[in-house]
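Please find the structures below.
Rule-based calculations on the coordinates, nothing more; no lab input. Given the structure is predicted, the values throughout are model-derived calculations rather than measurements. Cβ atoms are built from the backbone, for glycine too; each structure is taken alone.
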Structure I
Amino acid sequence: MSAQSTESRPGNQVVRHLLETLRRHPKRVVFTEGEDIRVLEAAARLVREEVVAPILLGNREKIRALAADNGIPLTFIKLIDPPLASDFGLFCQRVENMDRYRSRQLGKADDLVSRPHYFGSLMVQYGQADAIVGGNQAMPASYFRALLHMIKPLPHVPKIFGVTVLIGPHLSNLGSSGILLLADTGLIPTPDIRELATIAVETGKLAQHFLGRNPLVALLSHSTKGSAGTPDAKRVEAATALAQEMARTQFLEIGIEGEIQADVALDPSAAEVKLTAAQARGTADVLVFPNLDAAHISLKLLQHVAGAQNYGQIILGLARPAAQVPRTATAETIFGTAAAVAVEAIKYHELYPNADF
């Protein structure tokens with residue numbers, strides 16, 4: 001490693017910038033699975049950093065005992081046991097009202113609201129928390145089901161999708177600022193042209209908010225600018241054109257490039273060889289993958305082989321900020337994910353001005 005310290009590398013500078021932003025605008029984040037030592041450690045650190053007011057769902061006595069056994073302070077950490085909450089009856093009534101407009105009933109309201117994923121989603125939907133984080137102990141499907149049932153979708157996003165934020169100060173070409181956003185890393189198996197284009201634009205907007213500048217979005221393929229004329233490459237090419245048009249229509253200052261290979265997107269020297277001077281771009285800040293297999297495999301390789309630190313995934317396409325962490329998440333991942341989704345909450349009205357809040 002060069003003489004430049006890890007602490008001063010661009011990726012860590014971005015994390016510090018996010019924390020400094022949150023100190024000026026702290027947010028309330030609800031964790032749906034609070035009976036977890038990793039969540040307790042992350043919540044205590046968020047309080048120490050003065051960036052987030054954590055709300056932990058679960059059995060309060062179990063959480064208190066777990067904290068005491070591990071010497072973790074619960075100062076400024078709110079504990080809620082959903083069935084015993086003062087808002088339990090109100091939330092049950094709201095779920096019953098929702099069911100009147102559904103073609104298929106979800107089940108008994110009191111049974112649903114007693115589940116932490118559903119209770120936390122209702123807290124966010126009705127303004128009692130600014131963002132939600134879950135999935136550290138549950139199967140992803142059960143968490144996503146609660147989000148979809150309780151939080152309104154954004155009408156302009158065809159399907160919800162996931163964005164993972166990667167930080168790798170020790171890695172070269174990991175985004176132009178030492179931070180790289182990957183999408184979709186967890187939900188849509190094979191996005192169609194409109195879905196790919198929407199993923200590119202929405203993730204570009206999120207990157208612009210995180211980085212504080214105009215980002216570059218790359219739609220990835222096994223082909224670069226027609227080098228392979230396969231149907232998959234043509235799908236990415238068409239999605240790129242649509243994403244560029246969507247960005248122009250919305251007056252977004254986001255660079256969008258595709259279809260290009262991963263080395264062209266990330267390594268300027270490869271771009272010089274494979275692109276003409278007129279096509280050449282800088283290092284991408286966002287990678288949009290052609291399918292879920294490519295995205296998820298790339299994420300795991302960057303995390304487990306290259307040693308990149310992952311935060312998220314942040315779930316886009318909902319009218320409230322939400323994030324999902326894997327069951328293997330470390331306390332650091334949970335901490336960073338909560339900070340990232342809280343930063344997203346700061347300007348959520350600006351990111352999605354047409355959302356029904």
Structure II
Amino acid sequence: MRMLHEVLLGRRDEVMLRWRALVQGTIAPESMPATELIDHLPAFLDEIIAVLRADAGIEGPIISIEDTATASDHGEQRLRLGFSLDSVVREYGAMRDAIVETAREAGSEVSFGELQSVFNATIGGIANAVSEYARQRDAELQRQHNEHIAFLAHELRNPIASATVALEMLQMKKQIPPEARGALVLTRSLTRMKELVEHSLHMSRAASGIELKRELTQTRELLDDAELIATCEAEDKELTLHVRIDQDAELFIDRRLIRSALNNLVRNAVKYSHPGGAIHLRGRVEGARAIVEVEDACGGLPPGKVEEAFAPFVRLTTEEGGFGLGLAIAKQAVDAHAGSLRVQNLPGKGCIFVLELPTAPPVA
């Protein structure tokens with residue numbers, strides 16, 4: 001009696017024809033070209049055969065369905081073609097049925113162990129295909145959402161700018177006294193609307209997955225910019241600002257995004273630090289990672305705030321105004337560069353925000 005892997009090796013094309021008959025016109029459109037329909041399934045069948053051969057003790061490459069990219073690539077391709085998630089799952093069920101039916105037609109009795117191996121391989125294929133399908137689908141939905149937010153933000157920019165100019169002209173012509181309560185409320189409201197629009201644009205750009213405009217940048221340049229921007233605000237609150245760079249590093253980054261992220265961290269440090277405190281900016285290199293630390297004197301985070309510090313629309317305290325978007329934008333910008341951003345709470349003293357970025361590879 002021939003073993004299942006021997007039957008499948010000799011009747012590989014027959015299995016695929018049977019599979020095609022099971023799915024075309026039911027799971028997949030009947031008009032779909034055969035080459036596009038079978039896609040990665042022949043390679044997946046080869047992986048099942050390899051698993052059966054390994055189970056039979058035959059020497060050869062050891063294959064784990066979970067570790068191969070065949071099913072994942074298949075799931076991504078099916079998403080592009082408009083298949084439903086249910087259809088992707090049923091395709092793998094059809095592969096299992098095609099294998100069993102082909103073996104029985106060949107007069108081969110499939111053992112329980114072989115059937116279990118086919119079943120396990122099919123489940124593994126389904127898991128990989130569905131995971132990649134869902135990941136790609138969610139990424140596309142997020143991209144569309146970010147584009148929509150960016151569109152709305154761009155459209156809001158012009159009327160807000162027009163309203164701001166109109167208010168300034170009315171104040172210049174003394175038609176509205178600048179110190180009038182209504183003028184102050186309008187100015188504050190327009191300023192906050194402008195900030196929210198700018199935050200939305202930064203967030204949608206950082207999270208959209210668009211190509212980063214990278215350029216070589218030194219860590220020292222970023223820290224110098226952050227220090228310059230924060231100096232005046234720090235002096236107003238009688239805060240001292242200390243900058244120390246143990247080792248400069250060259251980064252290949254979208255300078256605008258990372259500078260915005262670091263400036264957000266430093267502004268937050270100034271905003272939440274108690275008057276008379278000290279803010280420390282430190283730069284160093286560990287292996288292939290550049291590390292920047294921003295330590296403030298806020299007194300530490302309240303319980304539960306460490307876990308949600310980088311969530312959108314979450315403010316670290318209720319004492320200061322704002323939209324709670326600065327840290328979320330900073331994290332998205334850093335994540336887009338394969339970096340990391342985390343916070344270390346120092347109860348009774350302050351917080352240390354740690355920004356890590358990969359250093360630029362040396363030029364050959």
> Here percent of Cα pairs over 24 Å apart, for residues 188-331 alone was calculated and came to 31; which of the structures I, II was it taken from?
Replying inline: I
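Have a look at I, II and say which one yields 0.50 for FRET efficiency 1/(1 + (r/R0)^6) of positions 140 and 260 (r between Cβ atoms, R0 = 30 Å, to 0.05), as calculated.
It traces back to I.
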> 29.6, 101 is what came out when Rg and Dmax of the Cα atoms in Å was calculated for one structure; which of I, II is it?
Replying inline: II
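Which of I, II yields -13500 for helix-only ellipticity at 222 nm (-39500 (n - 2.57) for each DSSP H run of 4 or more, over all residues; to 500), as computed?
I
Rank structures I, II by relative contact order in percent (Cα under 8 Å, 6 or more apart) and report only the one at the top, that is, the highest.
Once relative contact order in percent (Cα under 8 Å, 6 or more apart) is tallied for I, II, the winner is I.
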> Which of I, II yields 3.3 for distance in nm of label points 7 Å out along Cα→Cβ at positions 156 and 276, as computed?
Replying inline: I
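Of structures I, II, which gives 1.3 when distance in nm of label points 7 Å out along Cα→Cβ at positions 52 and 68 is computed from the coordinates?
II
Distance in nm of label points 7 Å out along Cα→Cβ at positions 20 and 268 computed as 2.4: which structure among I, II?
I
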